[in-house]
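Bear in mind that the values in this text are calculations on the coordinates, not laboratory data. Note that the structure is a prediction, hence the values are computed from the model and not measured. Cβ atoms are built from the backbone, for glycine too; each structure is taken alone.
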Structure P
Amino acid sequence: MPSTLGRPVRRLLRRTLTSAVLLCVIACTPAFPQVAHQHWFPTADQVTGNWGGARPYLENKGVRFSLYYIQYYGHKNSGGLDATSRGRHSGSVDLFGQFDFGKMGMIPGGEALIHLKNNWGGNINTGVGSLGDPIDDADGYHAIYIDQLWYQQTSPSRKLQVRLGYLDQQTILDRNAFANNEDQQFMSTYLDNNNAIVPLAIGPGAAVFINPTDWLSFVVTASDAESRPPHFSFATAFDGDLDYFTYFETDLRARLSSRSGQLVGNYRFGFFLDPRDRSVFGEDRIDKSNEGFYVSFDQMLYAEPSGDEQGAGIFFRYGRRPGEVNRIAHFWSAGAEYRGLLPRAPAHRIGVGIYSAIGSTPYRVHVDPDFDRETAYELYCAAQLTPAFALTPGIQYVKQPGALKTRENVFVFALRARIRF
């Protein structure tokens, strides 16, 4: 009899305790702003919506999370390094955590970022055999790793910024409005970056941004030359060798007036030093003085009356490395992009580009007489089907993949899907 009465009593106690815990959780939970519920399809900026108001609440407090899923399919014809025609998949996931300590009320001007990444698949890059990967984001199979981890302090006047940590120099240097994002623009490595300074280092480093006026800025960076991403480590930065990639870049910003609006342009000039040992072609010696320079610009030529940076623009890059120690001595690329090409579809974009990586004469004379130049063309059309989902078909034509005169030209067809969660 006592045991029969005990069961409902224990059940009542459990329910009372559970209710008390839930009430405490609700009482301690901050009130999220009153915002309309976002359905994941088709109007939300992210597939997961605004988390019932939690996302805008966190962003207002200085915490922002962004998750992107990228899937590629590439297909090549019978040219290139691999004589067979084949198709392959690859993909990546990027998670960004951004923290504004000023909004948190902790450190005015202080902010931090962590970028976690996961890759799978090499796609058709090895079969093409080109100097620049046709699918830039196809980096093989890597479990989740840290791609960026840094702290940045901005002065009260915002004319000086200092960034320290594990840096990706591609997000700092040689940026371009129309050709600098393999997730949204050109898929080819050499249309996203300047070959003269590729690979832009990822690893321990520091960057200083100087902004004396709204039309002029400078960037000085140093990055560990012995870093081996995706293996995250600060150990090689302080091992006694002190070998660092160093870069200096100047950026001039222009705003031209037109009937439809302002035409924004950016003009850059940079120097770099690569301290790694390199053999001098045709000579039995090592040279560490591997420096070069690069120039680039992006310029809007036509602005849509609706604004939002829609319209047509062009870009150009050129870079040079010493031919005595580098296979590629000269590099250039050029192209154009149109944003908002279709009415009622302002996020759609179409781009066309060309690059040429020109081999050095000493390498051709002393090492490989078949080494010449690699030239490639790319056309893509990015369709923003919903605010959170974009689908991009593209086609590339690579002449002399690997800069080898004996290698057959190749067509590459690619399809990219990008989803923001």
Structure Q
Amino acid sequence: MTINVYDMLKERDFIAQVTHEDEVREYLSKKGSTFYIGFDPTADSLHAGHLVQIMVMRHLQQAGLRPIALMGEGTGHIGDPSDRTDMRSIMSSDTIRHNADCFVEQMSRLLDFSEDGVILENNANWLLSLNYVDFIRNVGPHFTVNRMLAADCYRQRMDRGLSFLEFNYMVMQAYDFLVLFRKRGCRLQVGGDDQWSNIIAGAELIRRKEREAAWGLTFRLLTTSNGQKMGKTASGALWLDEKKCSVYDFYQYWRNVDDADVGTCMRMLTHLSLEEIRSYEQLKGADINVAKERLALEVTSLVHGRAKAEQAAEAARMAFSGSGNSAAIPICIVSEEDRGNTYMDVLTKHGLTSSKSDARRLIQQGGFYVEERQVQDLFETLSDDVFDKGELLIRLGKKRHIKLISKDSQVTTLD
């Protein structure tokens, strides 16, 4: 018997909250039913946090449902206050459009965008042409300020300051749902659990304006067993664009997740069967490394393709064994200007650590190595070795390897 995709998502620990479980389960059993998820293009690349959303879209699409990927070029002019401690920087229209194009290009490698595949929409097509007075008259009466302020996305910002600009966000996202209901017959919005208040606002707006049923479904955010958000590295977010995060670093992130998080990551970020995942969860001690390597290979293959994932895995094995000769190990180009600077300055300048204080802590805690030699002197400088040899292998922490390459040397990079 074929399992309902809703039950499958539940078994794989995706589902956090749902407005009407029976109705949503029934809706997801009908081939061709549409659902939508929004992506505000706040950067020029998707990151690890988006992987959960994309995996949900893949599972639902494979079950015969029709995903709508909504690019938030309109809402991107405002910024979602959810899970924020301050207001997002205001971006230009050109920047937002460029970021949205980058999102679509990356998503097209992960989802089926063929004629019968993902429906691509952009809320700039209806939000940017709205007459504000007409919009408030038609939509505003269906929202109460008291109820909006009770929402987590607003309440957590009240003490720090919530701008009127951001206060409009929930109303505009709810309007997106209404437009997609009218245009595409979409009755279900899905998203991360931090979007719960915005999602139910949209479903309620459809009920009030159209006298029709609409529902919301949220899934768990990607967090560690300790409740911390996953996807942060020493140099920033874990980007899906290999120009911003090398395939090797991406692989190594998943290779080094905590033991307690391996099963969760496998269920949410791979297509491995639950039976196989449970067998990996039985591994203990050093044997768990087998599961971590499989996790890293599968997630990296999903994002970057099998060939590059296998190259990264081989590079990791070579670097760990001390050879470190693979072209898949990420490189950092250093020039004559770096000669004689402290490693703290070099690491910070080239974004290998997020700040100079992070570089200082790395060295003080014994986590920085040059050719497997632990650097203990905070003020040790980049010597002539890299310029004489052409390259130098450094290690940050237990697993992160970087090749420092002299600007004048001939280098080979991963295609």
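Okay, here's what the table says:
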{"read-out": "Of the structures P, Q, the one that 3.7 was derived from, the read-out being distance in nm of label points 7 Å out along Cα→Cβ at positions 180 and 252", "value": "Q"}
{"read-out": "Parent structure of the calculated result -12500, given that helix-only ellipticity at 222 nm (-39500 (n - 2.57) for each DSSP H run of 4 or more, over all residues; to 500) is the read-out and P, Q the choices", "value": "Q"}
{"read-out": "FRET efficiency 1/(1 + (r/R0)^6) of positions 44 and 372 (r between Cβ atoms, R0 = 30 Å, to 0.05) - structure with the largest value, from P, Q", "value": "Q"}
{"read-out": "Source structure (of P, Q) for Kirkwood radius over Cα pairs in Å, for residues 68-123 alone, computed value 12.5", "value": "Q"}
{"read-out": "Highest-scoring label, criterion being distance in nm of label points 7 Å out along Cα→Cβ at positions 132 and 316, among P, Q", "value": "Q"}
{"read-out": "FRET efficiency 1/(1 + (r/R0)^6) of positions 60 and 300 (r between Cβ atoms, R0 = 30 Å, to 0.05) - structure with the largest value, from P, Q", "value": "Q"}
{"read-out": "Answer label among P, Q for the case where mean projected area of the Cα convex hull in nm², calculated from the coordinates, equals 28.8", "value": "P"}
